[in-house]
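Participant: The next part holds the structures, each set out as structure tokens.
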Structure I
Amino acid sequence: MKITAFNQLHKKAGAKMVEFAGFEMPIEYSGIRDEHMTVREGVGVFDVSHMGEFWVKGPQALELVQRITTNDVAALEIGQAQYSCFPNGKGGIVDDLLVYYYSPEKYMLVVNAANIEKDWNWVVSQNINGVELENASDDISQLAIQGPKALATLQKLTSVDLSSLRYYTFTTGDVAGIEQVIISATGYTGSGGFEIYFRNEYAEKIWDAVFEAGREFGIKPVGLGARDTLRLEMGYCLYGNDIDDTTSPIEAGLGWITKFNVPQFVDRDLLWMQKQEGVSRKLKGFEMIDKGIPRHDYELTDKDGIVIGRVTSGTMSPVLNKGIGMGYVAREYAANGTEIFVKIRNKLLKAKIVKMPFINPE
């Protein structure tokens with residue numbers, strides 16, 4: 001198993017460690033619910049160093065990134081980040097990712113930990129114009145400092161005016177005396193905050209400084225368990241659950257990152273046809289009406305028990321205190337307010353389709 005530069009710090013903090021995407025990672029420290037509410041109400045810190053980072057450089061960098069992603073990279077200004085996905089040439093998704101426009105002829109792609117090798121091979125296979133590619137995943141550590149008190153915490157450690165960083169913009173500056181840290185106003189929680197990228201050798205110094213800075217706000221380390229419940233309350237897709245090589249961005253409700261004003265990107269014509277003609281299934285959010293917790297791969301049915309879809313992600317929402325989930329359902333059951341049922345231990349429990357996000361924390 002691979003480890004991140006924070007591995008010993010997690011163990012010292014009492015984390016319960018598990019294998020995730022080939023890494024030994026913390027699943028929880030003080031408990032998922034406690035960590036979840038810490039992020040919603042204060043500030044929490046996630047080690048996300050297992051994520052992958054690819055540099056794409058040179059005169060043809062824009063052409064490559066524009067061709068292999070669905071969003072419009074040309075619309076970015078320097079210092080902006082963009083959520084996007086790699087279509088796989090067959091209507092599915094290789095991965096979802098963030099595209100950072102770092103400088104002219106230089107982009108950083110941030111990809112999911114489980115897909116680093118797959119994504120790298122895909123990008124390399126599509127590189128027909130001699131673009132310079134670098135897989136920097138093993139050299140870069142990343143922390144996500146998330147929650148309403150994230151700005152006040154991180155501002156103590158940097159001369160960068162963090163309040164001027166709009167959502168999905170980034171800059172490079174000093175953090176805890178370390179230069180050239182990428183500071184990004186992004187995150188996977190919906191509670192605001194930042195993600196910072198830096199070289200592995202500075203991991204312990206930055207970790208200690210962040211926790212010292214956040215002490216007055218009750219800062220806590222947060223594991224993968226609460227990361228999952230936080231993103232699910234916001235209706236954010238998780239690769240391998242809600243999207244994969246068999247799901248299209250149009251089915252997954254990612255039409256908003258699929259920009260057809262872009263000339264030929266991978267799968268453009270197929271996705272355009274899906275957008276025009278409609279799809280037979282859609283990824284939708286649902287809330288439990290009956291008491292129960294939906295889980296990945298549970299069947300979704302109509303009132304007669306006929307299967308109309310499957311749960312892709314499900315949990316007990318710590319904020320709403322009820323079961324919530326996402327799943328692909330047949331098109332005729334996809335309207336908000338539609339009554340559906342979740343099959344839990346051979347019982348049909350009532351739920352309804354709702355608009356996501358499930359909560360509005362900000």
Structure II
Amino acid sequence: MIGLAGRLARPLLFALDPENAHRVSLLGLKAFPLPERAPDDPALAVEAMGLRFPNPVGLAAGYDKGAEVPDQLLRLGFGFVEVGTITPRPQPGNPRPRVFRLTADEAVVNRLGFNSEGQAPALARLAARRGKPGIIGVNIGSNKETTDRAADYVAGIEAFADVAGYFTANVSSPNTPGLRDLQHAAALDELLVRAIEARDRVAEKHGRKPLVLKIAPDVDEFALDDIVRVARARGIDGLIVSNTTISRPDELIDKRQAGESGGLSGRPVFNLSTRVLAQAFLRVENQFPLIGVGGIDGPETAFAKIEAGATLLQLYSAMVFRGPGLPGEITRGLAAIARAGGLARVELARGARAADWASGRLTRA
């Protein structure tokens with residue numbers, strides 16, 4: 001039923017500007033009476049970061065920026081939902097138009113620039129759902145004009161400590177000037193010292209909430225060495241690989257839209273993000289879990305991310321083209337792949353082909 005509704009809605013949504021279509025989809029989720037989700041196959045359950053996920057397939061940040069519909073999204077079949085990016089103070093983001101569909105490529109370019117209502121509205125919505133089941137992560141970032149960026153991440157942890165299932169420190173959006181500089185070793189070390197101190201301090205009152213770092217796919221192996229070294233030394237709880245890319249693969253069909261500035265996401269990012277994921281897995285040495293993001297559009301690509309080293313997964317852009325039935329399709333498919341391979345749990349495949357993905361020997365055609 002959910003898949004049928006998505007197919008029926010697609011022509012209407014694609015007739016709209018992408019950002020207006022996004023808003024209409026949020027309104028639709030609020031209005032449409034979604035059925036209760038079916039129980040997940042036990043083979044999909046994952047224990048990570050001190051949390052139990054009913055399945056490994058999550059919704060990446062960027063769709064529900066203001067925590068408007070997290071419970072409706074969980075009903076679509078996601079094992080967890082990440083809201084945000086949320087900045088301490090409201091900001092409009094970059095001028096419109098700032099989202100572009102590359103339909104032939106099943107890709108999106110965005111230069112939103114952390115458009116955010118600020119903390120207060122999202123906090124009120126999450127507080128209103130307190131006690132409901134489901135893991136809701138809060139993706140936090142800094143305001144564009146902030147001079148002390150680390151302070152904004154600390155403020156996010158302090159504000160949402162009582163309502164977040166986990167936190168993601170987004171230091172990898174390409175659309176806020178200077179933000180990716182936080183991935184450099186010295187700046188990252190300072191940020192993590194302050195953010196982890198805040199994580200541990202709020203744990204005394206609200207319980208320990210995992211802190212995850214989200215990085216770009218555009219880092220080379222030397223930069224990745226530094227990121228993993230600092231992350232391991234400071235004791236983060238997980239690493240998301242990856243955000244959008246500023247690169248443009250040669251095989252892109254829609255050259256006009258691809259020429260827009262901003263971060264590229266969707267199908268064309270799969271090979272790049274999966275290679276960096278595998279390279280990170282080999283460096284992390286099971287010190288913390290990895291969340292694989294970038295180009296997941298079906299069970300096969302989801303399973304490939306797990307084989308490359310992901311414990312958990314996230315997607316977003318594929319939903320634009322495949323519709324709201326996609327999370328259920330992926331979870332059912334993952335369970336079937338696990339059974340066909342004789343695996344009691346899908347997570348047992350984690351890292352099985354990491355060396356091949358890391359070296360570039362494996363790619364998606």
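Participant: A value of 21 was computed for percent of Cα pairs over 33 Å apart; which of I, II is the source structure?
Facilitator: Numbers: I: 30; II: 21.
Derived from the structure labelled II.
Participant: Given a value of 3.8 for distance in nm of label points 7 Å out along Cα→Cβ at positions 215 and 239, calculated from one of I, II, which structure does it belong to?
Facilitator: Details: I: 3.8; II: 0.4.
Source structure for this number: I.
Participant: Turning to a different aspect of this structure: Where does the value -5500 come from, among I, II, when helix-only ellipticity at 222 nm (-39500 (n - 2.57) for each DSSP H run of 4 or more, over all residues; to 500) is the thing being computed?
Facilitator: Only structure I yields this read-out.
Participant: One of I, II was used to compute distance in nm of label points 7 Å out along Cα→Cβ at positions 247 and 271, and the result was 0.9. Which label is that?
Facilitator: Details: I: 1.5; II: 0.9.
For distance in nm of label points 7 Å out along Cα→Cβ at positions 247 and 271, the value 0.9 is produced by structure II.
The numbers here are math on the coordinates, done by the rules we state, and not lab data. As the structure is a computational prediction, the values presented were derived from the model and not from experiment. Cβ atoms are built from the backbone, for glycine too; each structure is taken alone.
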